[in-house]
Structures are given as structure tokens and as C-alpha cells.
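For reference, the structures are reproduced in the following blocks.
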Structure I
């Protein structure tokens with residue numbers, strides 16, 4: 001078995017020990033590559049799940065949406081996969097990450113394999129965005145797709161996006177849909193070739 005999907009299975013802390021044991025056994029036997037635990041609400045014991053990823057160096061796709069991953073336990077998660085040198089796809093959408101986004105600094109300083117990262121609806125503001133994008137100026141990173149939809153960005157982030165594209169030549173797509181930063185804001189500061197790398201909402205005209 002290469003793929004483990006336990007999405008929306010109503011799992012909680014009471015199930016974590018069995019899951020951790022089973023995942024450890026699967027790691028040894030099968031070289032599992034795709035894991036999806038989205039929609040399960042683990043609390044204090046979620047760190048035990050993340051610790052299982054330390055043993056696994058074969059995961060290349062990890063989807064952990066809507067699991068109440070916050071500014072505390074995201075550090076444990078990123079530490080557990082930082083030395084995985086084949087992971088390419090990480091989706092942490094719909095988690096209250098907020099300033100836990102700071103922990104990506106250390107992650108990106110070590111891990112240069114990630115190609116897709118989704119942080120949609122993670123309670124991110126303009127301030128957090130600026131801190132995060134500073135980590136992506138290193139062109140040895142492989143990140144090609146970055147999803148940042150449904151956050152709290154405004155037109156104040158237009159210059160931050162401009163600086164990103166001035167320094168990063170690897171990113172092919174940055175999705176900023178459903179924020180309060182609009183295409184008209186980016187058109188004022190971005191070159192056409194950089195604007196084409198963005199997915200961004202059109203500002204609704206006033207009636």
C-alpha cells in the first residue's frame with residue numbers, strides 16, 4: 001500500500017495511539033508515499049501523529065487540511081518532515097496557523113524539495129505574508145505552486161508580492177483568490193510576466 005487516506009473519519013485523540021502504531025508498521029512494510037488525514041480533530045496528542053513522519057522518508061504528498069493545526073503544533077509537524085528529501089506536496093489549508101508560519105523559515109533553510117504548498121484559509125494577514133515570503137527569496141528552492149486563498153491580505157501586500165517576484169524566479173503560480181488584494185492592485189506594481197504568475201480576484205465594481 002502506497003496511499004493512506006483517512007479523510008473525515010471522525011478520528012480524535014482516543015484513536016491516536018492505534019493510528020501511530022499502524023502508521024509506523026506501514027512505514028516499515030510498504031514505503032507509503034501519500035497520506036491524507038484531513039478533517040479529523042486531534043488535540044493534545046496530535047504530536048504523536050506527527051512524530052510518525054520522522055520515521056518515514058518516503059512520503060511525497062501530505063494533506064492535513066482542517067485538523068486544528070495551530071501556531072504551536074505546526075512547529076512539531078515541520079520538524080518531523082524537514083529532513084524528508086522527497087516530499088513535494090504539502091497542504092495545510094483550513095488550519096489556524098497564524099504566526100506559526102514563522103516556523104517555515106527553518107524548514108525552507110533545510111528542505112529544498114517541496115514543489116506545492118497550500119496555506120488557504122490559515123488566518124494569515126499582510127504582516128504574516130511578508131515574513132513568510134522572505135523565506136522564498138532563495139532560488140535553490142523548488143517551490144513552484146503556492147496557494148494562499150481565503151486569508152486576510154489587502155492591497156498593502158502588493159509591494160510584498162512585487163519583491164517576491166523580483167527575488168524568486170522559480171515560482172510558477174501564486175494563488176491569492178478570495179483575499180482583499182485584487183488584480184487592479186497588482187497591475188500597478190507588477191510586470192506583466194509576473195502578473196501572469198498570479199491568480200487573484202477581480203475587484204467588484206460599485207453599484
Structure II
């Protein structure tokens with residue numbers, strides 16, 4: 001019996017539940033490809049860079065040794081307009097893709113539906129909380145703050161797992177004065193990248 005037939009037979013006996021599902025990229029913009037391959041993507045590929053890779057501006061974080069991080073914009077079927085993105089490379093290979101989804105819930109639902117239709121429903125982590133705002137004049141309303149995360153994970157037999165997360169963040173609070181209400185801040189994003197090692201549980205005993 002040929003080796004390939006043996007491998008196929010063994011895989012047929014492995015429970016499908018062992019293989020978690022999720023994307024490893026957006027079209028040909030895949031985790032693991034080289035920087036040259038990323039920059040060579042064109043309109044015919046369906047997903048490509050709309051602007052050159054520009055070194056990331058670390059305003060609220062510090063560089064990680066061994067990582068090369070870049071700002072860019074990508075064109076893809078996810079949106080009619082180019083989307084701001086951050087691409088991270090490690091040893092010349094694409095390690096993670098971060099795409100800003102704007103502040104519309106519609107695009108979050110659309111991207112979630114596209115991924116779920118191919119890979120199944122995500123794991124959902126919902127930390128949203130409501131706060132009741134009450135004022136002397138009788139005005140009252142609710143505001144919501146927190147994060148809803150939709151997660152997928154793709155295990156790979158000879159490589160690190162790839163995780164995909166859609167993050168829907170809302171930051172809002174009751175204004176001290178209604179005249180100065182600024183409304184909620186909304187941050188929605190898609191991240192696809194090499195799974196980070198899980199931190200070992202700390203035994204308190």
C-alpha cells in the first residue's frame with residue numbers, strides 16, 4: 001500500500017472535531033506569505049494593497065523585538081472602499097493582519113456572516129454592559145459599553161494555529177451634562193494572525 005493511501009486512511013479515522021475551522025487570510029493575503037508576495041498582489045488577485053507599506057507609528061504601544069509592523073490600506077471584497085490595515089511580519093513572513101472595519105454594525109455583520117458561512121459559527125465573548133442615565137429634568141436613557149468578540153481558530157498539522165477575531169468595541173458613558181454629550185466611541189476590527197501561546201495557569205496554592 002502506498003504511503004499516501006496510508007495517510008488518507010489514518011486521517012479518515014481522526015474525529016473531525018480535532019480540526020478547528022477558520023480562515024488563514026483574506027484571499028491570497030494569507031498568514032505565512034512573504035512580504036514580497038504581499039506587495040506583489042494585484043487587482044487580478046481580488047485582494048491587494050492600495051497604498052505602500054509604511055512603518056507603523058507606535059503611539060500607544062512599544063515595538064516588539066523581531067516584528068516588523070506596517071500601516072497600509074487593502075482592497076478586498078469586504079468593502080467597497082479601501083480599508084486601513086496593519087500588517088505584521090516576523091522573519092519576513094506575514095504574521096498577522098489587522099483591518100479596521102469602521103463604525104458601522106452592518107459591515108461587522110457582513111464579515112461575520114461571510115466567515116461563518118464557510119467555517120461555521122464563532123465562539124462569542126460578550127462583555128457589553130448597560131448603564132441607565134437619569135437626569136433632574138426627567139430625561140433618561142441607557143448607554144452601552146464593552147466588547148463583543150467573535151473568534152475562530154484554524155489548527156494546522158505542521159504549523160502554528162491561526163486565530164481570527166472580529167472585535168466590536170463600544171465606549172460610552174453617561175455625560176455629566178447633556179449639553180456636552182459626545183456619543184459613543186465605536187471601534188470595529190478584523191484580526192487574523194498566528195495564535196499567541198496560551199499563558200500557563202498559575203497555581204495559587
Which entry (I, II) yields the derived value 20 for relative contact order in percent (Cα under 8 Å, 6 or more apart):
II
Origin of the derived value 230 (volume of the Cα convex hull per residue in Å³; candidates I, II):
II
Looking at distance in nm of label points 7 Å out along Cα→Cβ at positions 115 and 195, point out which structure of I, II has the largest value.
I
Just checking, which of I, II has the largest value of distance in nm of label points 7 Å out along Cα→Cβ at positions 67 and 139?
II
Given 16.6 for mean count of other Cβ atoms within 10 Å over residues 91-98, calculated: source structure among I, II:
II
Among the shown structures I, II, from which was the value -4500 of helix-only ellipticity at 222 nm (-39500 (n - 2.57) for each DSSP H run of 4 or more, over all residues; to 500) calculated?
II
Of the structures labelled I, II, which one yields 1.0 when distance in nm of label points 7 Å out along Cα→Cβ at positions 147 and 163 is computed from its coordinates?
II
Computing Cα Rg over 2.2 N^0.38 Å, for residues 99-170 alone for each of I, II, which one ends up highest?
II
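Computed from the coordinates by the stated procedures, all read-outs in this text should not be read as laboratory data. From a predicted model like this one, the values you see are computed outputs, not experimental measurements. Cβ atoms are built from the backbone, for glycine too; each structure is taken alone.
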